Structure P
Amino acid sequence: MRFIWVGVILLLFSCQKSDKIRTGKLVDSTGKRNELTLVIEDSLWNGAVGDSIRQRLAVPLYGNLQDEPLFDLVQYSPKIFNSKARLARNVISFSNNVAYEFWLEKSFYATPQNFFFLRAKSSKDLIQLFHQQADSIISVFKKSELNEELHTISRNKEQDIPQIKKYFACTLKVPSQFKLLSSSNEHFVWLQRDLASGNSNLALFEVPLTAIENTKNTLHNNLLQAIDSMSYRFIKGSRSHSYLFVEDSITPLFEKTKLQDFTTYEIKGDWNVVNDFMYGPFICYAVRDDYYNRYLFLFGFVNNPYKPKRDLIFELEAISKTLNLYE
């Protein structure tokens, strides 16, 4: 086993050298957002190996996104993995009947590109190797796709929303497709992007720290109540007495993370509208800001009936992560 891992380390080292040689000579990679290219024999793809891959990489997402997979998978047999397909941004190559190996090449045929290689002596060993490495593979692809989305936002024209800095003492990179739908001097801003069959939305608001951190309720419940309270006041549906609220039939997911250096709670779940037939997924970032004694909320939600929503939520995630509280 020691010999095998030494071999892997040497392969990684040689990859780094080859990357330097290729720098400046590679074409731009291609691929839709959150799309993975899999190079694997048809016999493996249609059997237990393929089932294991789909169970991890194409798992249905949570809540209102449950009909959409984590990634879109495109499979190629090695025989037809041509020069065009090799330009894909995210690639995994599987093979059995060879030595037990796993490594990552950066910018192998194009740039940016993540090209994983998984090799094992049997289908059983290949499945085991994939399960051992699946979390790290997913993490690399997620970070890479988010980075690409952030680059897209930075390259495109941004919308100047002076109310964001005026009300919240921060900046945010907002694509020009988003327009200011409404704002309030009570420190609430609602941005909306029109879609062919709906809209994508981002609302910003703040509440005092004491409204979230107290002994009356749990922190998670207080975060959800803050969303519901502001939505009741400002995010209305198309019908009379209609307003948005967090759907509680599916428990929202919470993850403690960081935006810049600030403790942040990422919340994912579904929203619904009272007295209206509207619902969809949301992603929210609640940023703890000691300097202003507040929680700053960036609440993104998508209304796109019967249409894909995963990549729209992903865009809202990326926009939220351009938050700058130091400007």
Structure Q
Amino acid sequence: MTASSPSSVTVRVPAKVNVQLAVAGPRSDGFHALANVFLAVSLYDRVTVTPSDGLRVTCSGPDAAQVPLDASNLAARAALALAGRYGREADVHIHIDKDIPVAGGMAGGSADGAGALVACDALWGTGASRSELLEICAELGSDVPFSLIGGVALGEGRGEVLTPLEAGGTFHWVFAVADGGLSTPAVYGECDRLRAAAGTDPGPDQPSASPALLAALRAGDAVALAAAVSNDLQSAALSLRPSLASTLSAGVEAGALAALVSGSGPTTAFLAKSREDGERVAAALSASGTCRAVRVAAGPVEGATVVAG
């Protein structure tokens, strides 16, 4: 570390909601091709890195006890991956100030991976290019590249091949946090099982993004977006967690324009016409007794951003 190097770096990184998640049938490698339209929203984790005698991860905030603090944490894996590329030791203390729901289908772990990568790059002065950082992100997981870039993007392949999309305005969201989490592999497995039982396996070919959804995003039209949102994993998430149906119904009854499971769940997402409408939906969901916590957010917002250091 040089005399001008920062003593610590903090990166703010957002959660995401999937406004479209089209899932193909399983490929020969077990993965599924996706058309995954991500939208970054204003719920954030903050990842702070400081020099240390070795690699260490700590976490604070809601649900911090559920976050792994070993080498399986994506933030730790990001530090190790960057250090390995530049021939150095990952001697860093990573602290995650967690505000994104854990195991909730909002890419909180992926956000921490992207945040740690950007923070370590700044702390160590590695000067990695944007494309190199995105390459490392893709190695870490399908959602990690989007956590780096933020905004709105179409993810294809496993979700890691990103095309930035235009958004013509701000969309207002309410998120209902469920008790416990859902395993992403378990939800994909249930999706495959349900399709096989119904004879509706779409095959492994790459799905496409909805033209109506892309047009609604470009126009900033919440009503049109509400008519176009979709999640192919929703039936599987509801099969594994039937209680989510009550949460979705409560949000619709409260006036949400659209209600859907966020990603693989179990967090549910509700699109509102305005911030004020979102606050009303949030209050009704809180009073409904169908969820553990309720959060209000808006998007799109920018991806992983250095805020100190």
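When relative contact order in percent (Cα under 8 Å, 6 or more apart) is computed across structures P, Q, the figure 27 traces back to Q. Suppose you compute Rg/Rh (Cα atoms, Kirkwood Rh), for residues 122-273 alone for every structure in P, Q: which one lands on 0.99? Of the structures listed, the value fits Q.
Look at percent of Cα pairs over 25 Å apart, for residues 74-185 alone for each of P, Q: the largest one is in P. Once distance in nm of label points 7 Å out along Cα→Cβ at positions 42 and 58 is evaluated on every structure in P, Q, the highest one turns out to be Q. Which structure, out of P, Q, was Rg and Dmax of the Cα atoms in Å derived from, given a value of 22.6, 71? The read-out comes from structure P.
Readers should treat all values here as calculations from the given coordinates under stated rules, not as data from a laboratory. If you're wondering where the values come from, they're calculated on a predicted model, not measured in any experiment. Cβ atoms are built from the backbone, for glycine too; each structure is taken alone.
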